[in-house]
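The structures come next, written out as structure tokens.
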Structure P
Amino acid sequence: MFRISFLAIIVLIVACNTGNNKPDVSNILVQVNIERFDKSFFAIDTNHITNGLQKVHQSFPLFYPTFMQDILQVSGQENNPETVAVTKNVLTNYAGFYDSIARIYNNLSWLKNDLQEAFQYVKYYYPGYVVPRVITFVGPLDVPGVALTNQYLAIGLQQFGGKNFSAYQNEQVQQLYPTYISRRFDKEYIVPNCMKAVAGDIYPDKSVGRPLIEQMIEKGKDWLLVDHFLPDAPDSVKTGFTKKQLEWCHDNEGNIWSYIIKNENLYSIEPATIQTYIGEAPFTQGMPEGSSPGNIGQWIGWRIIQKFAGEHKELTVPQVVQTPARAIFEGAKYRPK
């Protein structure tokens, strides 16, 4: 039923977003400045922690409470014994880890440029969108790599050390982030992950409790927005799939769709059914373990909404995203071969 073909690479070249149809955003002014909380925090002298915390708090009055309370889970009061003890523990035990990350990300001029360009596209489609301040930090490995708050787009560099970064090979870390996840802890995923956060801010997830097909399409809307915010980015960094998995998906798109409609009720709301097709997994149950990716439902939803957008060129990107999932499914007439 499922097959693999080297011709899939041709499909991928065609299917990936190229610069042919991307808008001219050169006249859209965007200024991104990256604030380095990570450097200031890890420069604290462990013999003078209270004084060091006071200086960091003064330099980062908005992010400091978030980091201390939400990430380190202490009050953040500079002279509080627990705050001092936890801070000293982090500075001591994370010193080697931080040094390794700092060598990789000493200069972030490339990230500033990439984010500025991405936000130019965001502003093209959503002129009223307010570009957030950007800040970098290094925290525990279980803290998300990207978070968008009311004050900041916060980037946790601890999750972007590189797919072969030794810390990610630790057995306990592998239990939390198996290789199929940690291989994406690389710098090429920083901007796509930031744009996914922005997409989620512009169009909050409305999939909870919806039938399978609607959840697939609602999730696909995030990737559609990232398509337009990063028109030159390869599909692999937008989806998190390997190139081999993407080749397999494109080569077997018709078979994947046939399998789903034959084996599942598209309007099922059963959590187990939805979990099979949406969310992190090394592969999709019922499909080849060595070739199929997990989260294949979002990929199909993405393909459906791409088909719908192609059939309704009179609609703007915001209008497509605002279209109800059921209407997109019915209007796309999705019948892949």
Structure Q
Amino acid sequence: MKAITYHAYGSPEVLTLQDVPMPEPNDDELRIRIHATAVNSADWRLRKADPWLVRLAFGLQKPNKAILGSSLSGIVDEVGKNVNTFQVGDAVFGLSGTNVLGTYAEYVCVPANAPIALKPSNVSHEEAAVIPFGAHTAWHFLRKANISAGQDVLIYGASGAVGTATVQLAKHAGARVTGVCSTDNLELVTSLGADDVIDYREQDVDKTAGMYDVIFETVNKAPMSMLLEHTKAGGTLILGAGMIKEMLQGAFTSLTSNKKVIVGAAEERAEDMRFFKELVEAGTLKPVVDRTYTLGQLPEAHAYAEKGHKKGNVAISIGARS
């Protein structure tokens, strides 16, 4: 099968298209013929080992997993003898999981209990593939913040993969949402349901923002001190893209103030994928695709996504469209 592999950390040029052996599912796995995947921030960070500490889990000198990618949408091609949750021919979407990765390929094998669900029937594979990463990250942190109706929520970086999902999921929860983004993305964020939008290029967020029950910083660019100033007493600051520094600062703030800071990896759950399927089919959660590339164009897709200016998501088309 065709796959994009990498054998050294570095720039997008380390990604190469190669023929690799077809994976075979074990008794508790299913094999999926991938029709589409996506380029997420986690992918390009793993590619370049940013931060350096990712090497502790993925290989000190070189990556120990040759095929990146975790988002997917496709068709179940084969199931192990112990698998009864899916059957051959099922259209599915979700995440392969950080222990598996491997979705930059024509086929991948995943455990039957992986965060996978039946694909929403009203979207293409390309659209379905961009939902899991942003939505699962957004919903994990909103759930930990105990999001509820009537709360005031500020989303910094509202036009990216996580941001566009957070706007929609926070609105679904009944919150009043303010999005922060650039001039070019004001219309997009408004169309997703934001009650107010702040253009950070034209307005000083520190001076224009109000006080919020929940602030979700999705891109790790806004000063933590400024965000905390706009978090209500008893409120929650989510640092969805926070690193070690932010984890330490967040833990100290949570212990020494009346504000809670949440940092860390998002839990991957199959039940969330089933929830997102229902929301997509109801028109409540809409996939946002900026650009679509082919499998062979993945280096170019990585270079574009890494610039940090994409609107929503970057999709990768691998197989037949639906």
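Please treat every number below as a calculation from the coordinates, not as lab data. Computed from a predicted model, the values in this text were never measured in an experiment. Cβ atoms are built from the backbone, for glycine too; each structure is taken alone.
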field: Parent structure of the calculated result -14500, given that helix-only ellipticity at 222 nm (-39500 (n - 2.57) for each DSSP H run of 4 or more, over all residues; to 500) is the read-out and P, Q the choices
entry: P
field: Value 40, 23, 16, calculated as Cα extents along the principal axes in Å, for residues 33-88 alone, assigned to which of P, Q
entry: Q
statement: percent of Cα pairs over 37 Å apart, calculated, reads 15; among P, Q the input was structure Q
message: Say we calculate distance in nm of label points 7 Å out along Cα→Cβ at positions 49 and 225 for every structure; which of P, Q gives the highest result?
response: P
- request: Match the computed value 16.2 of mean count of other Cβ atoms within 10 Å over residues 121-128 to one of the structures P, Q, and report its label.
  value: P
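With distance in nm of label points 7 Å out along Cα→Cβ at positions 81 and 273 coming out at 5.7, pick the structure among P, Q it was computed from.
Going through each structure in turn, the value belongs to P.
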statement: Computing FRET efficiency 1/(1 + (r/R0)^6) of positions 97 and 201 (r between Cβ atoms, R0 = 41 Å, to 0.05) for each of P, Q, the value 0.65 comes from structure Q
